[in-house]
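Pasting the structures in now, so scroll down.
Just so it is clear, none of the values below were taken in a lab; they were calculated from the coordinates. Predicted model only: the values in this text are computed from it and were never measured. Cβ atoms are built from the backbone, for glycine too; each structure is taken alone.
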Structure 1
Amino acid sequence: MASTKAGGSAKNLNTSNPKYLGVKLADGAKARPGMVIVRQRGTKIEAGKNVRVGRDHTLFALAEGTVSFRNRRKTSFTGRVFSKKVADVI
């Protein structure tokens, strides 16, 4: 006879910390130099005027101004035309 009840095995206890990705400054928000505009994995949104890309594809402001998002038409190497979102600080 067992002296204690069987504990079982848990399979979903090792979770990683949340990464808090997404748009941090919305369209029309005021930005100062160094402020994070978007945290992302890969360049889903590209850097436009007065915006640079960090090592982890984070977009941040270079100058003081207002955040603005727009769509830019791009052509892939196969000739396919597609739309890409771009973040600017104006």
Structure 2
Amino acid sequence: MGNMLFLASALIALVALGVSAIRFFRGPDTLDRVVAFDVITIISISLIAIIGFIMQRSVLIDVALVYALLSFLGVIIIAKYVERGL
């Protein structure tokens, strides 16, 4: 029963990832693309954590944490870039 819930949440996350990817590629504005990039990274972090829990691999949780830190820094750098208008 528990694994079915994790699989269902992974399926929902994949659908949300697809919708975010559409917004990333078709976004009318740069800020829309930045937000979509942030959403894509958050969804992929959650997918890594779900896969790590299903496979019972704690190393994937560590990978998700490192990816979250790098994603945060990436979004901050992109926001600074957009703010300056470069």
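Things worth noting here:
- Taking volume of the Cα convex hull per residue in Å³ as the criterion, the top-ranked structure out of 1, 2 is 1, with the highest value.
- Ranking 1, 2 by mean count of other Cβ atoms within 10 Å over residues 38-45, the structure that comes out highest: 2
- Computed -32500 for helix-only ellipticity at 222 nm (-39500 (n - 2.57) for each DSSP H run of 4 or more, over all residues; to 500) - originating structure among 1, 2: 2
- At a computed 4.2 (distance in nm of label points 7 Å out along Cα→Cβ at positions 6 and 22), which of 1, 2: 1
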